[in-house]
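Below you'll find a set of structures to go through.
Laboratory data are not the source of any read-out in this text; all were calculated from the coordinates shown. As the structure is a prediction and not an experimental result, all values here were calculated from the model. Cβ atoms are built from the backbone, for glycine too; each structure is taken alone.
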Structure P
Amino acid sequence: MPSKQEVEIYEFHETGNRVTASVEPVDHPSPIYYTDEAPEFEVTVTNGLEADVDEDSEIAWYMASDAGAVIQEGRIQTPLDSGESGTYVIGGENLAHEGHATISFDMAGVRNPSGPEASLSPGRSHSPSGNPAYSFRIHDRETYERTHRKPLRYQKVTIALSVIIILVGLIQLYFTLVP
């Protein structure tokens, strides 16, 4: 199942005020995405600072696989007034790698956090384990069908045949015991 959490992009240590981000799928949340899909995600960035975030501010995001490969990446322009939230759409490209994936954000640096206008600049960690806000599974459609769905169908058929064999045995037992 996908997991999600609100992550801290920046914290102004003097006041404890923060800029945070959270991620939700644009369509319905899916426990599994396939490599031929191009899902989009909504990122909600909340400015909890006492200062407005200016129009030159950016937050770096990336989608990475458990193997460490960056699947998609980008930057979000985030001009936000103090206490305001903004929603941005990311993704929309095919998911090229199988495995576990995360959508993460680099910690931001801030210029002038206590002034009237702060400016966020993207961090530079670019580590797949950075600041994960959303995680999900990616499978190749044919491989998933072969390794997960077909065995489940075979199990159901086996159970149905077992029930039929038991019923036939009970019927035979009944006719041998009843004169």
Structure Q
Amino acid sequence: MQIGYTILDEFSKKFNNYQTVVDGEWVKLSFDTPVPMRNFVQSEIGYRASVYAFGTLIISEDVNDFSKIEYKIGTNDYQEVRFLSATIAYAGVLNTTKISGQQLSKSIKQEAGLTMTINMMKSTDSFCTDIEDIMFGSKSGNSDFDFKLTKTSDPTNPITVTMKLDSATNPFSKTAAPSYTLVFRR
């Protein structure tokens, strides 16, 4: 039983939270710790036991998500932003007007904006250093951040966008790793 348990335990640890994209389909594996069940069940040649590893396989078709965010350093070099989570939001400001004699109103977009929120562990790389320099005034708060966003569906054609740092939050805690919540706007 110990050999079977060890094999399943190593497999579960290696492939737990494993993610990949195969032919445009996003796949994620998730496993629980193996559990011995039905120990010492009498069989024809002695006793046997069963070890189970329960798992979940999630498959999503035609995924078109951003898999990588990179920050421009220097002229043509980019450094990957090691984010825990990121959100990209597009929002418009509409002017809605009731049209005379009509049941429905009509909206016209007056302006719009793009926001990117990044949650990440704080590190000593140049991206985090630039954030800290802006926070404490040694670098202009009007500095540009040039990003390259790579999609899982088309990794050879990344999207480039220039944004400004809108806010940076750096909570202090003795019970958690140092982190940032960053908001950029275009």
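Computing P(r) over Cα pairs in 10 Å bins from 0, in percent across structures P, Q gives 7, 22, 22, 20, 14, 9, 4, 2, 0 for structure Q.
Each of P, Q could give relative contact order in percent (Cα under 8 Å, 6 or more apart), but the derived value 25 comes from P.
For which of P, Q does distance in nm of label points 7 Å out along Cα→Cβ at positions 102 and 134, calculated from the coordinates, equal 1.6?
For distance in nm of label points 7 Å out along Cα→Cβ at positions 102 and 134, the value 1.6 is produced by structure P.
With respect to distance in nm of label points 7 Å out along Cα→Cβ at positions 22 and 142, the largest value across structures P, Q is given by Q. Please state which of the structures P, Q yields -6000 when helix-only ellipticity at 222 nm (-39500 (n - 2.57) for each DSSP H run of 4 or more, over all residues; to 500) is computed from it. Traced to structure P.
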